[in-house]
Structure I
């Protein structure tokens, strides 16, 4: 289970939407769901197409690795994470 709290503050720190693996199709497809997170309750959601390190579930649209920004993310440093590619590998991939 994730140690990253599902909060709006953490959502603002998230770099997932800027990641090269998060292609244009995924960004467009996830707009309604992600807007719902901003307007509604983040804490109660079981899945989101953003902040994958907190939601413990991989993306439903990202299919290939095109780069990773996890290690550049404020959440990665703040919560002392040691994995990346949370978007396509359940639980993340250990960093090298």
Structure II
């Protein structure tokens, strides 16, 4: 990994950590998130997987339409560092 790629990865991890902490505060049952990316093809290769504590929590978040809040947090934090991702780059599952 080049120095530039390390800096990009660090910035992405920091932005997603901020989004994760906000999501934990705002969305019941939200647990954590992870990402995958080809650092040579950003932002189009960037995907974010969000995890809820269980299937019931995920279903409740879908029913209350709070998943859009999590998507907005992720997209906004990434945009703040210059990576404009589409909302469909964010997906959800339960642990």
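Looking across I, II, the calculation of helix-only ellipticity at 222 nm (-39500 (n - 2.57) for each DSSP H run of 4 or more, over all residues; to 500) that yields -16500 traces back to II.
Tell me which structure, out of I, II, gives 17, 56, 26, 1 once P(r) over Cα pairs in 10 Å bins from 0, in percent is calculated. Checking each candidate, the match is I. For the read-out distance in nm of label points 7 Å out along Cα→Cβ at positions 16 and 80, a value of 1.6 was computed from one structure; give its label from I, II. Matching structure: II.
Readers should treat all values here as calculations from the given coordinates under stated rules, not as data from a laboratory. Please read all numbers here as calculations on a predicted model, not as lab measurements. Cβ atoms are built from the backbone, for glycine too; each structure is taken alone.
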